[in-house]
Structure 1
Amino acid sequence: MKYQPVIGLEVHVQLLTDTKIFCGCSTKFGAEPNSQTCPVCLGLPGALPVLNKKVVEFAIKAGLSTNCSITPRSIFARKNYFYPDLPKGYQISQFEDPICQHGWLDIAVDGEQLKRIGITRIHMEEDAGKLVHGELSGPGDGSGVDLNRACTPLLEVVSEPDLRSSDEAVAYLKQLHQIVTWLGICDGNMEEGSFRCDANVSVMPVGSEVLGTRAEIKNVNSFKFVKQAIEYEIGRQIDLIEDGGTVVQETRLFDPNSGKTRSMRSKEEAHDYRYFPDPDLVPLVISEKWIEKSRRELPELPEQRQHRFMKELELPAYDAEVLTSNRSLADYFEAGVAAGGNAKSVGNWIMGEITRALNETGTVIEECPVTPEQLAALLALIDDGTISGKIAKTVFDEMWRSGKTPHTIITEQGLVQVSDSGAIEGLIDEIMAASAGQVAEYRNGKDKMFGFFVGQVMKASKGKANPAVVNELLLSKLKG
């Protein structure tokens with residue numbers, strides 16, 4: 001490989017506050033255009049911003065969870081640029097003294113050794129509004145400006161240029177997404193723009209220490225598109241260089257339909273924004289006492305919980321990773337274990353039947369109609385031989401549909417497993433008598449016929465025969 005990609009991500013995390021960062025307007029998504037605005041977020045003369053304390057609390061928790069140091073005294077700055085959806089003509093952000101600095105996350109790709117990705121900074125800022133095209137009175141009827149989103153609180157998480165492939169970028173992005181949703185500070189909805197990223201991509205010759213000219217790909221809103229956009233941009237820059245061209249510093253947009261990036265505008269540098277401290281906002285002073293209080297309030301983070309599941313509950317690494325993919329799923333699993341379920345069995349059912357049912361019905365784990373306690377009760381009935389694993393799946397489907405307990409369903413439908421050897425032996429005798437040819441094949445060395453007999457017994461018993469008893473009796477009788 002002649003060229004080495006160099007990638008850094010700037011991730012915008014929309015915070016899950018009820019009100020905006022500098023005013024009391026609602027942040028609810030989907031309201032009528034310009035219905036959630038006031039003089040502050042409209043940028044009217046004389047309107048003064050007031051900082052939302054919840055935004056600061058969320059920023060501190062995000063910083064602590066990504067191994068950042070919290071800046072004791074941070075300031076807000078005005079980032080000056082002109083765009084129709086920026087009513088004040090500047091964005092209130094942070095520049096020289098952001099609230100969080102010098103953090104890191106460890107990522108792994110395809111089971112490889114962990115790689116540490118530096119986080120330069122996390123800062124607070126307000127979002128801009130939104131341009132609405134062709135929706136005023138009909139298609140092609142110009143553009144409008146919806147300022148409902150203006151002043152919505154954001155954290156911008158800026159990584160070091162430590163990423164070297166699209167896969168690493170996606171792994172980092174997924175881990176950051178997991179953390180902010182786990183903390184409950186962001187809903188993580190990428191389609192609605194609650195979690196979106198800008199990718200800075202450049203290439204340099206292998207072995208070189210001089211970074212290439214970077215292009216910034218703006219507002220990519222899915223993991224799939226991030227991977228596609230970065231891979232296209234890497235290829236575009238390499239082709240351009242090899243054809244004798246020069247990569248220019250610019251901002252580009254990704255088109256999901258074509259899978260390509262296209263030029264949007266020349267890339268601004270920091271001095272182009274003419275940052276200066278916002279005179280309407282005093283410096284933010286964060287005491288060590290506040291930081292320690294936030295640290296104590298942090299939940300057990302995904303990586304910590306994953307390691308505990310492996311150590312205390314002896315789960316395989318894969319199971320622990322899947323079961324901690326989101327906090328609600330991990331809580332459901334632990335509740336099932338606390339209700340008496342075997343950890344491995346509870347995990348298998350969550351990753352199997354429950355995940356299947358959630359996907360089929362478009363349900364999230366928080367709305368699962370089968371409670372952890374009901375799942376534990378179902379697994380106990382398998383363990384004590386009351387029902388087989390196969391019957392348990394039938395019972396589970398009815399639990400999901402009706403909300404009834406497993407005991408009630410088993411009683412109503414007569415699903416108790418048959419373990420009486422005499423009854424099962426009678427079924428086996430009937431099947432063997434009717435299947436003389438298959439008996440002969442088995443006794444002549446065709447061992448695969450054993451599965452045929454097991455299937456026939458289970459069919460005859462309507463799935464109620466105890467598989468262990470069936471296997472034991474069949475082996476004895478088929479030997480002749």
Structure 2
Amino acid sequence: MNLIRLFCQQPLLDPDPVTFRQFVFKNPRNRKFLYAAIILTIVQFILFKILYPFPDFISDSASYIDTNLEHLKVNLWPVGYSYFIALIHGISASHVFLVAVQYLLLQATLLYVFYAAAYLLNLRPVNTTIFFFFLIVNPAFLYLANCVLSDTLFLAISMIIFMQYLWIFRQPKLSYILIQGVLIGLAFTIRYTAIYYPLVTLLAIPFSCYKLPEKLLAIALPWVFIVPFILYTQQKTKEITGTAEFSVFGGWQIANNALYMYGHIQVDSTQLPPETRKLDRFSKIFFTKMPPTEENLASLPGTYFIKMPNAILKPYLIMNVKWGKHATARDMFKAWGTVSPIYNTYGKYLIKKYPFSFMRYYMWLNTKTYFSPHLEKFTNYNLDMNEMWASPQQWFQLESPAVYKVPPTYVFEIIGTLYKWLFAALNFYFAVSVFFLYYGRKNSKGTYISFAGVWAAIIFVILNFGFSVFATPVVLRYQFIPMIVMMLFCLHINELSPSEKKPAPANA
């Protein structure tokens with residue numbers, strides 16, 4: 001709480017006579033950044049598409065596209081991104097156009113983040129330059145934008161959401177609350193990770209200068225959009241699978257997470273919920289005949305029992321659900337959704353029954369993986385296949401499914417490894433910076449926005465860590481949002497360190 005009192009004691013930033021628009025377009029140095037960003041964005045995109053003419057696909061990509069091709073209202077992943085690519089497809093079916101829109105949208109967002117940070121936090125010139133190049137000249141964002149995945153869109157919206165907190169701390173306008181609520185609701189339709197975003201609001205908004213009714217509105221408003229989407233998804237899932245589930249994949253994920261500890265616990269099957277006992281027999285057989293090693297589990301951190309075709313969950317699905325040779329996306333969703341309630345019940349039972357084993361064998365593994373994220377998508381291009389699946393070919397109206405690239409695959413791994421190290425370094429440096437900011441709090445410089453922003457960053461990073469460790473696979477492409485937040489505040493916290501006192505004159 002001392003850290004909260006620290007920033008609450010800082011002076012509010014007086015209304016700046018220079019508006020944000022003037023700051024961007026009238027300041028000569030900032031205009032140069034704008035021109036540089038436009039030129040760099042165009043040049044980088046052209047060069048990248050020469051090297052990678054085709055977009056990058058994984059199984060999730062096909063799922064997003066199949067949602068549109070089969071006019072599904074629900075699928076394994078949230079439908080928000082499917083609606084986004086449908087909107088783009090309505091303008092042009094070109095895959096180059098989709099990638100261009102994704103990259104330009106992301107670059108425009110990051111440029112806004114750059115200007116908003118420089119304006120609101122009054123960053124020093126050297127730090128603005130470092131932050132500019134990190135955001136605008138960043139090869140990782142080209143690779144992300146080239147994927148037919150929700151990462152780029154979710155990153156863009158998430159960064160706007162975070163910067164909105166700084167605007168809220170600067171001046172308590174009602175419009176900021178409304179924008180924030182809508183953006184969080186929108187983010188949730190794109191990726192369920194946004195479920196913890198309202199908690200960030202809950203912990204950050206109380207330290208804003210809004211009156212109590214406005215604070216309550218800010219805390220409640222995201223749920224006005226999230227809850228109807230949850231109910232709608234449950235209804236549409238029930239129409240297909242017979243069970244009103246919110247996330248079909250969630251049942252698979254929780255069973256997968258619990259199975260990481262199965263080789264280290266003794267499960268009394270007679271105490272299990274009856275509907276899960278058959279699944280438990282599959283587990284016992286698997287761990288008796290082919291128990292995975294720690295290296296096996298670490299090779300697919302957080303997803304081993306989902307991705308391995310012989311690892312309990314998929315064999316159980318095949319044995320209990322039948323579908324034809326030409327199964328559609330709807331058929332596959334129904335199949336996954338049929339067993340998902342059983343997986344959900346089984347996983348929750350094991351976690352509640354053996355919480356300490358779960359923390360030791362799953363959460364501890366995920367904790368280590370968090371600080372060295374799995375490269376996943378940064379180890380291959382199109383899963384090292386020479387052809388795309390039929391649905392992307394149909395969606396982009398291509399005569400041939402062939403795909404190719406110019407750079408060798410190891411370029412992916414080199415880039416991914418560099419960012420993995422950077423993410424670990426930023427986590428360490430951010431923690432150390434916050435500690436020393438707290439240690440020297442009495443003499444720290446900065447405005448209310450600076451310290452409130454640090455508080456929001458701390459909340460966001462901790463909640464992202466907790467959600468990643470407990471509930472989701474830790475892969476590099478998911479961690480660019482906290483990476484940007486930490487980069488910004490690692491730079492800014494150094495500006496808040498206590499000033500050195502000038503020695504008194506000799507004749508004083």
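Every number in this text was worked out from the coordinates using simple rules, so none of it is lab data. Bear in mind the structure is a predicted one, so any value in this text is a computation, not a measurement. Cβ atoms are built from the backbone, for glycine too; each structure is taken alone.
Starting from the value 10.9: which structure in 1, 2 was mean count of other Cβ atoms within 10 Å over residues 241-248 calculated from? Before the final figure, lay out each step's value.
Numbers: 1: 10.9; 2: 18.2.
Computed on structure 1.
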Which entry (1, 2) yields the derived value -21500 for helix-only ellipticity at 222 nm (-39500 (n - 2.57) for each DSSP H run of 4 or more, over all residues; to 500): 2
Quick check for you: by FRET efficiency 1/(1 + (r/R0)^6) of positions 113 and 433 (r between Cβ atoms, R0 = 25 Å, to 0.05), which of 1, 2 is greatest? 2
If P(r) over Cα pairs in 10 Å bins from 0, in percent is calculated from each of 1, 2, which structure is the one that comes out at 4, 15, 21, 20, 15, 10, 8, 5, 2, 0? 1
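For FRET efficiency 1/(1 + (r/R0)^6) of positions 209 and 425 (r between Cβ atoms, R0 = 30 Å, to 0.05), which of the structures 1, 2 scores highest?
Values: 1: 0.00; 2: 0.30.
Largest one: structure 2.
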Name the one structure among 1, 2 that percent of Cα pairs over 20 Å apart, for residues 97-280 alone of 63 was derived from. 1
When distance in nm of label points 7 Å out along Cα→Cβ at positions 17 and 185 is calculated for each of the structures 1, 2, which structure yields the highest value? 2
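Output the label of whichever structure in 1, 2 has the greatest value of mean count of other Cβ atoms within 10 Å over residues 169-176. Please list the in-between numbers first.
Details: 1: 22.2; 2: 16.6.
For this comparison of mean count of other Cβ atoms within 10 Å over residues 169-176, the top structure is 1.
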Given a computed value of 17.9 for mean count of other Cβ atoms within 10 Å over residues 89-96, which structure among 1, 2 does it belong to? 1
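So if we calculate relative contact order in percent (Cα under 8 Å, 6 or more apart) for every structure here (1, 2), which label has the highest result? Walk me through the numbers on the way to the answer.
Values: 1: 14; 2: 22.
The maximum falls on structure 2.
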